[in-house]
Structure P
Amino acid sequence: MGRVTRREVIAAAGAWIGAAGLAAGGVLRPAAAAPGGGTLVYGLGFDLDDTMDPQVTDFDSTIRVTLNVCEPLVWEPTPGHFVPALAESWDVSPDAKVYTFRLRKGVRFHDGTPFGAEAVKFTMDRVVAPETKAGQSHDQLGPYDHTEIVDDSTVKIVMKDGYAPLLTNLNGYLGIVSPAAVKKMGLADFARHPVGTGPFMVKEWVPKDHITLVRNPEYAWGSSLFKHQGPPYLDQVMFKIIPEGSVRAGTLKTGETQYIDDLDPLEYAGLRNDPRFVVIGRGQPGSGFVLLLNVTSKGPIGALAVRRAIAFAVDREGLNKSVFHGLNKVAWSPLMRPTFGYDPSTERIYSFDPAKARQILEEAGWKAGGDGIREKGGQKLVVDFPIIGRPRDKAMAESVQASLRDVGIDLKVTPLERGAFRALVRQNRYDVNFMWFSYGDPDVLRTIFHSANVEAFNRGRYQVPDVDKMLEEAAATTNLNRRAALYSRIQQRVLRDAVVVPLVDTITYNAKRAEVQGDMIDALASYVWLYDVQVKK
């Protein structure tokens with residue numbers, strides 16, 4: 001699966017409703033003995049948060065594990081193209097309010113209980129139940145109203161408003177869970193040991209060290225997307241938590257791991273040119289690494305002139321080279337280029353222009369002080385930037401810090417543990433935040449700019465009724481031309497309001513030993529499907 005062009009995304013998106021009604025091999029085959037066996041050790045670049053419950057987590061790294069445990073209704077192998085998972089086929093109403101799914105029969109959860117319409121309703125309902133304290137799944141489910149059980153193998157997911165992104169969003173965060181297991185175990189225990197229908201089952205989780213999944217010997221309902229039927233080839237998968245990129249690459253070289261994600265850019269050339277290894281690169285849809293600027297801040301960044309100056313001052317190419325060794329692509333829009341609706345004209349709104357940044361600040365009354373930091377009315381031009389203390393976040397923040405220092409802005413970078421960082425965000429005690437979302441639909445803009453998400457991922461705390469209205473209309477229509485036009489206007493508006501400073505469009509680079517075969521990466525270029533994987537000697 002190569003990098004997807006914008007034209008291919010548009011063509012695929014145009015077919016999404018038509019393809020939705022096509023069943024692809026709904027007949028279950030008897031479970032067969034799986035050849036191969038053995039263990040795959042996967043080097044995971046980021047730790048999980050404090051839950052493995054797919055409906056509660058906010059972490060992409062968690063879904064990389066649980067996607068193999070709690071299957072979704074549909075798979076999305078390429079942007080806008082959907083194939084059966086737990087649903088054999090589906091229909092979408094013309095107004096995108098009613099999604100009818102016909103479910104696979106004969107499927108069972110890891111606890112032996114049957115999968116059916118009740119489990120789908122239970123999963124969707126628990127996302128909006130206050131006691132669940134749902135994470136990213138709540139946003140993915142959009143304007144959910146209710147799930148109607150038609151019969152044991154047919155459900156209708158009904159939205160309050162038209163919601164075109166739903167099929168894309170039926171991914172790992174909305175993976176179907178066992179109602180019986182949730183009720184028996186309770187939220188806390190289920191978070192440690194989720195129960196789904198997938199080809200692998202959770203064996204153990206040792207926080208900050210590893211998660212071990214084992215083969216589901218009863219698995220007999222794999223999608224026609226995959227190359228075989230029956231249980232997975234592997235006996236087990238161990239996800240080793242290895243945050244340091246160079247260490248992760250080192251374990252691949254020694255054979256301690258056979259697959260790693262988030263390849264250290266310094267290791268790219270060496271592994272790519274060594275026949276013992278394979279490097280896998282995929283361009284992503286969604287929103288790349290961006291800075292969200294807090295428009296409600298009582299500090300200098302609350303002023304449009306300061307935010308616009310920052311947008312001109314940041315050396316994106318320098319950041320890409322110093323942090324990513326040029327392996328990503330400089331960004332000018334909050335949508336990454338492979339995303340449907342990306343507007344190329346955004347590339348002309350800003351440029352790397354420190355002189356322009358200085359001019360804007362001068363005209364706004366910010367004069368250079370003796371130490372090089374600008375001042376106005378006795379106030380220093382200081383911008384507060386708390387980050388999670390991960391190596392890559394630090395490197396990006398320091399690059400931005402150097403750019404802003406050059407025009408007289410003092411960017412105070414404060415690395416924190418996750419808990420302390422989250423507390424500052426909740427208390428609105430920050431000026432700048434990083435954000436990144438791999439997301440198959442331009443509705444990602446609603447996630448980070450709609451006023452309803454101010455307490456979640458709208459870290460710019462941007463609340464503009466006209467933008468909210470455009471975001472809602474774009475999500476509610478299946479007319480592709482109308483959607484593209486609205487998303488173009490939204491991109492232009494948020495950039496001109498300087499609530500966001502795009503940094504880089506991300507290209508994922510994973511690496512594996514050459515003997516690992518059968519792995520597949522999804523449309524988001526984030527999740528690796530391990531069902532077909534074999535380690536061949």
Structure Q
Amino acid sequence: MLTMEKLLEIIHSGESLGVEFKSDRGKLSDSIIYEEIVALANTNGGFLLIGVEDDGTITGAKPRHGKTTDSMKIRSAIFNNTVPNLDTSVSVLKHPQGQVLTIQVSPCSEPCATASGKSLRRNIGPDGKPQTVPFYPRDQRSRRIDLGLMDFSAQVMDEVTFNALDPLEFERLRQSIIRLRGDQSLLDLSNEELAKALRLVESRNRKLHPNLAGLLLLGKADVLEKVLPTHNIYFQVLDSQGNVKVNDALSRPLISALEELGTRFAARNEEQEIQVGLVRLPVPDFAPEGFREAVNNAILHRDYSRLGAVYIQWYPDHLFIANPGGFPPGISVDNILVHEPVPRNPRLAEAFKRVGFVEQTGRGVDKIYMGQLHYGRPIPDYSRSNSEGVRVLLRGGEASLQFAAFVYEQNKLQKPLSLDELLALNHLFFERRVDSEIIGKLIQKGTTEGHAVLERLVERGLLQSKGEKRGRVYHLAAPIYAKLGLPREYVRSWGFEPIQQEQMILQYIDAHSKITRADVSELCHLDRNQAYRLLRKMCAKGLIEMKGKLPKGAYYILKQKK
């Protein structure tokens with residue numbers, strides 16, 4: 001049952017796709033209630049709160065059964081006035097400003113309607129606010145696809161025959177299998193046998209007809225454009241002001257389109273280099289593997305029943321990739337790393353796997369994250385995604401060459417870092433200090449697993465910790481800060497409470513064996529003269545001693561005890 005505390009928390013958060021407030025000052029009609037319930041069930045479920053104004057003010061729900069409100073009667077009425085019958089959770093909570101009738105709705109496993117035949121859904125309107133709108137047949141088809149009730153990519157294209165497939169694309173497919181080390185057993189098959197083996201065609205009246213997946217992969221460009229106008233991939237290059245410099249539409253078959261995108265990516269993806277031992281390590285603006293997986297995901301998981309296109313936008317400091325159709329049910333920004341794969345187009349995904357475009361495990365999202373993390377860049381940003389589309393932003397720009405070198409060295413030492421460990425280290429690279437709760441949310445596995453990840457990194461000597469178990473805080477170890485070219489950050493990250501300048505200097509020397517006047521100036525935010533006077537004062541106290549010669553060759557170490 002919903003508690004008052006939880007109710008007030010929901011009201012405080014405001015209306016959303018999953019929360020609808022309804023005033024009951026004029027006695028809300030039963031038909032409106034059924035319609036709002038259906039709209040929530042046709043989206044992602046949620047709460048209908050009756051007796052709450054749009055601004056969150058509680059004005060109270062009127063009794064619906066004489067002088068009282070019987071929650072069981074309301075639940076029964078909803079069940080009998082929806083198709084298929086919807087089972088809800090109904091409660092009446094008393095608040096000083098009036099009672100609130102709360103109805104909790106689960107998402108329906110298929111499109112539903114009121115008993116009178118009205119079907120609605122929730123979406124975000126042009127003003128950015130949630131609204132209830134008609135649920136048209138075209139939208140219901142998309143919903144069936146989202147729910148896994150329909151594989152749109154397996155739909156047979158009855159209006160075209162096998163001749164609509166391009167022999168050149170069959171050869172391109174075979175070359176892709178060789179290059180990507182796909183299913184080698186496919187190479188010796190004839191075109192017809194290959195299409196059958198990949199389940200890209202169906203037999204109708206003794207003739208082979210391609211399905212949507214077959215047409216997308218192997219169709220002739222002119223046929224594809226005519227029969228499937230929803231297929232389009234835009235490659236755009238924009239400047240820092242958002243002005244479009246390149247705007248090309250690729251409506252060609254997918255294998256050809258992917259090759260073209262790969263060529264354009266390679267031509268624009270500049271590299272820096274860092275020396276790691278005897279090896280010069282290239283550090284690209286964007287990880288090629290991460291880009292490929294992000295594009296593959298956009299193509300594989302887009303909703304081909306909707307108008308719209310896949311967009312790949314290249315900005316000076318980031319890539320933005322978007323596709324029509326939101327996350328499948330159950331997947332969100334908060335669980336994208338841990339939720340099992342849910343392909344929107346299973347037939348197309350199956351062909352992609354056998355050819356070798358995507359891995360069999362379906363963990364392409366991990367590769368997108370790893371591509372960013374290997375070079376010390378922020379994690380992929382999916383925050384702009386909604387029910388209408390999935391959107392990911394990959395930040396490029398200046399890389400952390402030292403971080404890339406550090407990851408490379410770990411791999412070379414046969415001590416590769418897992419995705420969870422890289423997420424923790426990357427976060428610390430930007431934020432200095434973390435705890436188990438923060439990392440638990442970051443890796444999307446909870447506080448307990450977050451604690452385990454941090455402790456593993458401590459055991460490897462990559463992190464240090466301070467505090468009791470519940471309040472333990474972690475930061476990068478001194479040698480790691482040194483490897484990353486940030487030795488002064490070690491003392492700053494260790495400063496959990498205000499410390500004096502002398503203590504900061506002593507901690508720095510303890511961690512790095514020596515300190516210079518320039519180090520002190522930056523560490524303590526002093527000018528060069530102030531830093532010199534502080535060092536001389538510490539020498540007089542017998543805390544440290546100077547080595548080398550002034551002015552440029554001097555450095556300071558801990559005073560040796562006699």
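Coordinate-derived values only; no laboratory data. This structure is a prediction, so every number in the text was calculated from the model and none was measured. Cβ atoms are built from the backbone, for glycine too; each structure is taken alone.
Of structures P, Q, the largest value of percent of Cα pairs over 42 Å apart belongs to Q. Source structure of the calculated read-out (mean count of other Cβ atoms within 10 Å over residues 66-73, 26.1) within P, Q: P.
Once FRET efficiency 1/(1 + (r/R0)^6) of positions 106 and 322 (r between Cβ atoms, R0 = 30 Å, to 0.05) is computed for every structure in P, Q, the highest value turns out to be that of Q.
From P, Q, which structure was relative contact order in percent (Cα under 8 Å, 6 or more apart) = 8 calculated on? The value was obtained from structure Q.
Here FRET efficiency 1/(1 + (r/R0)^6) of positions 114 and 450 (r between Cβ atoms, R0 = 41 Å, to 0.05) has been calculated and equals 0.60, so which of P, Q was it run on? Comparing all candidates, it corresponds to P. Ranked by distance in nm of label points 7 Å out along Cα→Cβ at positions 290 and 330, structures P, Q are led by Q, which has the greatest value.
When helix-only ellipticity at 222 nm (-39500 (n - 2.57) for each DSSP H run of 4 or more, over all residues; to 500) is computed across structures P, Q, the figure -8500 traces back to P. Source structure of the calculated read-out (volume of the Cα convex hull per residue in Å³, for residues 98-217 alone, 220) within P, Q: Q.
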